[in-house]
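Below are structures written as structure tokens.
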Structure I
């Protein structure tokens, strides 16, 4: 049997650096995560109109808020598996079609039961975007930019989440709440159809799947035209240990026995606080006698703060990883706790407080989406990220439901209690940081892979 020449894929990416290929992936990711973020929060901004039109008590919307999150819980794991089995590109396209179709159908809902089931089904598709967007960008980046490009790729989820606030302030008064779901349904379907023709596949995914050899060779030629691929080349990811197939057991191997469940807890705690904020802020601000436009803008500003954090802090997060996230959790505690009091002072103070809360809480989520995924090798990455987001969605379901149970309390007290998950998360994240440092010191080869 003839010897096969080996192409070290990570080294090839390091030598080439960031090129038009990575920029192309970021542009595709921008549009996909933008509409993903939009669809996550659209129901929260439609809520005040639904309460009025359907004559509901505000607390009645708690199950509807949590419906898409239940879907995301399962969708993250399902599309994580699809991403590792059939490719990140296929998973992203199908997930966009799924949540686009069911979001569009939600525009025709006439009661809470219909809205509940359509939001749950849309959540299956919504859950597939982030784990595969993280994977496709991290796996196509040079080592020193893996976390940075992955963070930038999903950093526009909060920006997408802010758009329904502006749509609510500008279009809902004349077009009704349905316009939120028309936009959230049609756009992802269009993106998916165009992506089928133009979205590249993850380089490392192609490297470990022989049936992708032709596409892999064409991709290498496009990003490094002068590189001569040896005949019968064997593509290897030299700085990662791969696993055959997928078993959840693999997520606990190589020093991850404690780190994996603790990272799941971090996701659950942050998403609990995050979804309480984005689900209830528009309604709570309205209940506090603030004008509807101010309530909508406060929710939108929360999301904008998260995008600013993702872009502004990506290099710091790349360098300090879990330590940086632990510091952000600590800073989030007083900021989140102050929102209710800020609303009692003035509109500018409220908008500043919600911006800072979004900067920290959504900045944490964007950072941990990328950094958490990088503790796993390519063969497990979409699955590992999907499980993190899926288990974390338990927290995102609890957050809105807890808000529904506490409706009637003074707004400032509600926000004080909403800071509790961040206290627990700050302590947990410092523990994860120390455990991961010990793991990397014991297995120095893993540091290169991250």
Structure II
């Protein structure tokens, strides 16, 4: 009897702050990561569809690059409005809307028949997805203070390399095994099959996410008070200005240029990885898919380690800059050893490790300074401008490849953008951020 009373008393003791954040992380991050996995798979599955699609539809490399990149023109145009709407109506409804609409539009990619329909559908997918990533980054600021955010963003962004691993495996399998089923090409099945998870998960967002700490029925009132106190304390020292004023904040524009540079690397890598592997002499779509998973697997480990170390030390600038240098070196190595599959894969793995470490460290910078509607607008502005690289990178590399017959010069240009981004962070960002 005494033992039972003692156990009940212990169970009513308030949890430590660390335990509360652990509970929040276990509740939110795996689900948000899953959302981002299917988002990234749907965003770059065109890189695998390209292996068959170009020949079937008689597209040039330039047409592919323009179609892959035009997604980001729409993304740029609708990013800021989307994030401001989410800040007003809440993440639950808005993230669900984003995921459901992009899933349905991704499925329509299976039925494009020419250049114009290719461009139009890619543009619409970009418009539908606009606001997803910056919306999640903003959403995390509602739950975690800046001192915890690099590790949390790193955990969330393991979705990119995880998507690379499973997306590569799944895409290679679909292309090889469903080609010809019901008189449809493998690339058509690819868009149909990979749209289904986004649709189902998008619907589940409506039932799973809570907009704010105060809405979380899975937290005690004591837990909520501790979490909200931390967020309120941080918000007092952040910049709270109008959305229009965020456009004039110098840090926003500096970070937008930095993010453009890192995104040149991220999208150049993502949209051309299967083609680079194929150019080393690998012919089978399934084998290309298997090999493309390897660099992303190394990226997962590097991302978590660097994100944790950045939080532990409180240092951001050099964590970012060194990661950018590593990524650039890996891309250059992949060009130098493009005729050797083993050495090219080692170089691509090094590039992936550097690339995956950039974003978790980077996104602690604007969210440490901006709060409220300024954060909603500022994060969206940075992401929108930075993601114009998603247009420039594939189009530039495609145009260069058509002109020269190789992706080598394009990779050198992308490596230069990465080095520029690293240099700007070191030179332009305060040491205490």
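For which of I, II does Rg and Dmax of the Cα atoms in Å, for residues 188-347 alone, calculated from the coordinates, equal 23.1, 71? The read-out was computed on structure I. Between structures I, II, the calculation of distance in nm of label points 7 Å out along Cα→Cβ at positions 124 and 268 yields its largest number for II.
Can you say which of I, II returns 0.35 when FRET efficiency 1/(1 + (r/R0)^6) of positions 60 and 100 (r between Cβ atoms, R0 = 30 Å, to 0.05) is computed?
Working: I: 0.65; II: 0.35.
Answer by label: II.
Only the coordinates and a few stated rules stand behind these numbers; no lab work does. All values reported here derive from a predicted model rather than from experimental measurement. Cβ atoms are built from the backbone, for glycine too; each structure is taken alone.
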